[in-house]
1. Looking at structures I, II, III, which one was semi-axes √(5λ) of the Cα gyration tensor in Å, for residues 239-342 alone calculated from, given that it came out as 40, 21, 11?
2. When mean count of other Cβ atoms within 10 Å over residues 263-270 is calculated, the result is 24.5; to which of the structures I, II, III does this value belong?
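Please treat every number below as a calculation from the coordinates, not as lab data. None of these values were measured; they are calculated from a predicted model. Cβ atoms are built from the backbone, for glycine too; each structure is taken alone.
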Structure I
Amino acid sequence: ERMTGHFLTLLSSIVANPLEQISQLPLLTEVERQQLLIEWNHTQVNYPVDQCIHQLFESQVERTPDAVAVVFEEQQLTYDELNCRANQLAHYLQSLGVGADVLVGICVERSWEMIVGLLGILKAGGAYVPLDPDYPTERLSFILTDTQVKVLLTQQQLVNKLPAHTAQLVCLDTELEKITQNSNSNPVNTATSLNLAYVIYTSGSTGQPKGVLVNHHHVTRLFAATNSWYKFNSQDVWTMFHSYAFDFSVWEIWGALLYGGRLVVVPYLLTRSPESFYKLLSQEQVTILNQTPSAFRQLIQAEQSIGMSNLNLRLVIFGGEALELESLQPWFEHHGDQKPQLVNMYGITETTVHVTYRPLSLDDLNRTASVIGRPIPDLQVYVLDQHLQPVPIGVPGEMYVGGEGVTRGYLHRDELTGQRFISNPFQRSKGGERLYRTGDLARYLPNGELEYLGRIDQQVKIRGFRIELGEIEGLLAQHPAVWESVVVVREDEPGDKRLVAYVVSQVAQAPTTAELRSFLKEKLPDYMIPNAIVILESLPLTSNGKIDRRSLPIPESRAGIEESLVAPRTPVEEKLAQIWAKVLRVEQVGIHDNFFELGGHSLLATQLVSRIRTSFKVELPLRSLFAAPTVAELAPSIQQLQQQNIELKVPPILPRKKNAKS
């Protein structure tokens, strides 16, 4: 019936406009057009726009000065203590010339100083540029060059790891005495809600990342728009699980601190150990948990392994990558679907963290689709064809996002900003002048919910990280021995997504995969290094001359391994090799094969350590695998732990001291 209506509409349009191109003629009936453009996007809600993030925080300080604001390991700061420390830093930064729209770099390890640093930058009127210390030097160098920050906050132990730069360094630890000489009162505000709050870099298709410009208002309206759903409050306990260079952290940090909640900054090693993180959730009685689906699957396995449940969660919010609903079945069987409430949120950095909202229930386990729900109250989502015409219900199209969360664009990338941030042809009121072109495929379901269908271009999300495959290809092309390359995501085993690079050499002696991997490691973070590199004589092409991605061969289980297969020599090596083969889903593992060159990554590493714990009854630190990534290198550590008769236990989380003292 709906298709008949489309056909009749098209016929009527042809008669009325016989000279018009068919692509420009309407297909939707007036009723359906009204439904798609107006009724399902009737989300025009106005919120106060006159306050900055730090001003809302200062109001919360007045309400709950003595409540605990930040916890890190054995240390904690109250709201008043955090405010005073941030004020001292802000006054100092203002003396260095920081003010409205001035970019300030921050490169620090996870700590309470990180939160003081972010707040201090905002209070000084500036915008923070997060630099993850784990990023390769070349990536850090690009961001520092692109932003031209004049001031860079860091810690003494990181100074020698920073690339060459012209910024004035401020070490938050060793210069603490100088900083604390400044006033601890709130500085006079020099920024408005329309000034920049932060610049976060995302993967770019040209081989270079791009900085997204986000105003204070973009963040504050996000919380105002979702407040009626989540009702965040001073009894909530949040974790800062994600890197502050990943915009999920924006939601975690300010979701806690703008509502009087407690923010637990999770040490990096705990984020890599699902069992330890699960114990932290129990000990700290965390109520709001934000996770990528991949990380949450690990947490479900950890719960099953530990066999305990003392959680106090009321909300688990997913983001960062597509959610496979069937993976939630063990969780729902154990916890039900009421407490905690699980919520799927689709989002993009360019539209400020979150775009849609979809509470999940047991009934959803019967679905195979990735349903992402409806737009949050001050955003609009349009599903359009290549001519910017709305597509019918059930028909795939590209998602375009409009409304108050659409950010300024990209730093120093005017042409790209113009391509991705376009004029809104459906604008109905002030504030929705632009649409962001997401590059994501979706379709509207008959009930008005959106179903996510994947990427249109080569951009992907793996384990929560947003990766532009073209960036990896662009860097491979810079290798002098590479003629051409293509990078794809393969899922030859359900739920196991892997990056695979296919390379054609331009010299007689092809580069080894070890050489190529080493070349990429100098330029890319670990999560962007292909799990397998396959050397081909030529790339397969379709009949019209394009690369035929479907014809690219499945990597052999030992693709990219330079070592010949050497069989285990001892019972420990044999058992280890069997565990590796199961985790990596390969037929055979030699004792000199590198775990990471066989396709291993950080999430698989935690699985491996968990299986080693179960099989050998020893507690192997995760860092041991990174230091000894072959069976031959790891076996002596296992034997030594067995000889010491170490009991099986997760490293204890020590009780913290009352306050972090100056």
Structure II
Amino acid sequence: MTSMQDIRHNSALCAYRLPMGAVCTGQKVTLRLQADPAQVEGVTVRIFINDQGQDHPMALDREGLWSYTFTAQAAPGVDWYYFIIHTIAGHTLYMGLPMGQTAGEGQLYDVPPCSFQLTVYKRGFTTPDWFKRSTMYQIFPDRYSCGDRAGAQKGLEYHRQMGRLVYPHQRWDELPLYEPLPGQPYYAPCDFFGGDLKGIEQHLDDLRDLGVTVLYLNPIVEAASNHRYDTADYKKVDPVLGSEQDFIHLCQKAATKGIRILLDGVYSHTGSDSVYFNKNENYPGPGAYQGKQSPYYKWYQFGADRDDYKSWWGFDTLPEVDEEAADWQQFVITGKDSVFNTWLARGAAGFRLDVADELPDDVIEKMRTALKRHSKDDVLLGEVWEDATIKESYGAKRTYALGQGLDSVMNYPLKEGLVRYLLGEQSAGALVDLLLMQRVNYPQHMYYCLMNLLSSHDIARIRTRLATGLTGQGMDRPSQVAATRAITPAQDQTAAARQKLAMAAIFSLPGVPCIYYGDEWGMHGLQDPLNRGPFMRRDRDMAAFTKRLSAVRAGSDALKTGHVGFVHYGDDLLGILRLCGREHDFFGAPAKNGVTLTLINRADAPCTQTIDLHAITSGLNAAGLHLLRRHSYALAVDLLSGHSVDVARSKFTATLPPLSAAIFQLKP
């Protein structure tokens, strides 16, 4: 890498890229580079469209910056660019990014570098406004609450009669089963606590008081296991959980409290013990396993014989479906009485697509069409573990994040970035780099809908991760149990302080903050199934803090859909700026004016920092910068503690205790 004075491009600053962020198809884009004409003879920008690079000469503009304006491509895609700089001394330099970074401050190199990303999404793409402003709560149904014990027992007997392995827990405070039952060769997810739909309904007031406006339920359809990702009947509620009428009533009751419900849609595979495959012959009609006479035979892919079939990751209990099969698409997506239409008619507000990477893009687009035909307010959210804008799977570049498929994805990269920052594994600056990449690379309507989670049914709970530093991966289940039991009160106290900082971050960022059931009460657990324990109340202070955060966000349009900027001070202090002005939010929708600055100190020592609000520019577009600088402020009030400090000439000094967060509201 080489250095040269006064050469700069930062894709997260609107001074260098206009508009800053993802652009829609056919939109004008201006790229600018700062380079002293006394040292530089000429600059070329090399733009890659569909992996084909083309060089474009840049010209000096009226502000003395090298500039090139072009029209974004007509089809959605992800373009890339870097700069070639020819010096008067006869040298050739390149400006691009370090490996692993796709947006932000450029660096100089002697050889062609990694490129800046330019996301081009479908013109007209929008996402539901209500979802951008929502707070999510994820529930693993068997483990939340039992409202009808007799009904749950009846449901368990239904499964027993089918010859399925069923282990009912006798006490709510037991650990989930994590080893094989006596006499069984392998562990099976066959233990049930009896949580049900009526139990969820009985806690709707608690969820409303927590500020929850959308529930995401792990699968509720009939299945042989407790996790129900092995679908047995797409259209039937599992009898342990209740009935179809119970679901309808839950949706109706939730709606009266301002809460909508998203369902987990498992469409890349079914269970082998299902109406459709029927390997165990538990269902009356012929399934695909019985042969070609089955109406479901074409859903699956068989080899030499009926025991030779394609299955999800080699699990023979999870036969894969062919999502391109016309009969399957009609049954699940496009038919009048499709699975989609059935659950939407019963009251669901959309779906979270399990393993979205394993669903073809054209199928996801058909799902979007069916969903939006029912209501433009319905949500299609995908399970994606990486940056969805540049995801590749099965040799194909995915397009579901380019305005044609998903509204939102699960934001696992944010979770991991926050954890590594809080554990001291990376700096605040590295976290800001990640935050800026998401701000710059995602289509804006998707960015403000990202599911910002800290825990889920697939990863270690945030409290355990922050207490131990462990993910649980590579550990056997007894070792995971032992590691969690070994957490000392001091470790748990430190983890609680860190968890509050993580919560403050997701409630301050654009996107949908998601609480995994029990996290607000400090529940522990490493990997599946230990992260799926029965709901327990153990940390009242954490519950009160979560409730306070949720209330602060609910009362601030700026924290929900305002402009956003990022800053860091040294390695430990992170800043997240949000603002609405001229009675409008980032999207131009009516909003209450307001400016907030969230400060997070991860250090074990107090931190005192002078904040210059006008110096916070990264991530703000031109409108946001103008709004920030057009007002003067006299007071900064911490909405969490009530503490206030004076502001003069847009500057104030804040002191944060060790492992603490503040959400300052700027007042005139």
Structure III
Amino acid sequence: MSVASVAQLRRAGRRRWWAPALLLALAAAQPLAAQTRDAGLDSLAAEARDEERHEQDERANLFDSGSSTIEGKTYRLVIVTPSPLRELLERHLDLARFASEDDVSDTELGRLMAAAPAQVQSLLEPEGFFEPEVEIGRSDAAAASGGTLPTVTLRVRPGVQARISRLQLELQGPLLDSVNAGDERAQNRWRRAQRRWSLDEGELFTQRAWSRSKTALLADLRSYGYPTASFLGTSAHVDAAQASVRLFVATDSGPLFRVGSVRIEGLQRTPESAALNVRPFDLGTIFSEQMLIDYQEALSKVGLYDGIAVELDTSEPEQADDAVVIARLRERKFQEATFSVGYSTDTGPRFGIEYTHRRLFDTDWIFSARANIGSLERSLSVDLLSYPKQGGWRHLVGASADYLDAGGSITQTRRLRVGRSLDSLRFTRLVFAEFNETALETTTQRGIDRAIWANYQWTRRDVNNLVFPTRGTIWTLQGGGGYARDSDQQQGPFGRVQGRLVWYMPLGGGWLLQARGEGATILTRDEVELPDSLKFRAGGDDSVRGYAYQSLGPQRDGSTVGGNVMATGSVEVMHRLSERWRDWYGAVFVDAGNAADSWDGFDAALGYGVGIRWRSPIGPLRMDVAYGQQVKQARLHFSVGLSF
């Protein structure tokens, strides 16, 4: 069998008004974000190489022999050698560790001194120093002149750190056969695996870098297509006299695995179809570790399982082209009650209770009833959600009643809704038809408006962490239309469109950027009033800080009501407070936005301030102090939630 070397393949590889403006600017930035995601693998490899070269730069500058003194109880130890090797010896050398003991005799001290040169040799070899010169001596002059401790001096000249003189990466197995047959996909696959190797010819050798490179190479092959990849042999041949190391790695790819079927285990009361219908890959697809992660995430969203383990069966390599993915599931209790408490400056303290039955009347439907009670906002809802159907879609039927006291007006809304939803790892889709009846009460008026309408909502999440994202984007778009009749008996058709984009990006130096833009509009005849709950307001924690919750919008009789247009934007920069407090961040931000009856009357309100973020075990905590320029006062914004 022929062998492809790293040098050959690498040579082959080298041949071969403001709110709309903000939304447009964020959208224009998407090609850059896409390029960043597409280059993610190369970025990871580059980061590993940069880290390795940083370590090498530190060791390449070992030209001054500093010293450190350890004041022990029975002897004083002076270590003379360059840093960072000095710190290594202080941590691991027996002479350094036993210095704190109070019962080290002269005989024991002599034994420790005699063992020190060999220990230094064993500690420095993994750092690439194979011929260190070690001198050790003891001075009792201090004790003889009235001092209390003898002094042991350890002098280490590490010599020249070894470099990689030759690197040979060899591939064998089915992947090599495909490479030699000119399969472009296979060639790209092998090049990608090689890019994970961070220890190249001419670079300084350390055992840590050698182990890290081997692990990264094998992990990459196993992560996509070749889960049984293994090493046929690895060696590092050291020439101490020449301060050089020759590296050899031979890898057997093993067969290419494709998923032929999915086997569900552990179910007793729920059908297998609920688990099979959320499968995020097609049968016949090349295996990847991400495939298993995505499937496990999809199963967790079904709401039927509390124990989930997904794995590929690799016990029969000869069946690699028809491999089996095994999902081991443990069903959740059919009936469950959940209580929640929380607080935010938008709506004040709140208490909630939810009851769930996961197989109502022994059918493939989940029933849930929720009640949330707060000082300014209250809601009651009942919902039926089907088990996942083919393609992961789920039917839904729901009814709700909501009460909101905000901006000097009281809004009471009742809804009846029927629709379908699809919730995958990156996308959420919701389509529904709804009857909406909303009563709006201001200081002098009360009216009831009704509408029948249909809506489609689409969300895309491309972020590195759903709980506390620092890179990527979240898009939400929705559009719908229907027919409305207001309290003055005016009626007619309407359209409703809304979009929101949040963009997260590291800025370097530990700084993080978060930019948000949102816009919405209603299309209808001026004389037709829609239910206020279908209109738009601004202000609050996730809108324009510095203003009370939903307090920005058109004014009617001194009360804030919903508007036909809305736009908000925010730019926030965060930085970790310290390396010790890694989950705490400081933030500065500027928000702007408003809601109005029309774009002609739109006037953005500005808010800005500072805040603190905590990535807590129960979810993110945010506390901000923001100054609302329009109301000329500061406002505290705080939100955190807890479920049990």
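1. Values: I: 20, 15, 14; II: 30, 15, 13; III: 40, 21, 11.
Only one of I, II, III returns 40, 21, 11 for semi-axes √(5λ) of the Cα gyration tensor in Å, for residues 239-342 alone, namely III.
2. That value comes from structure II.
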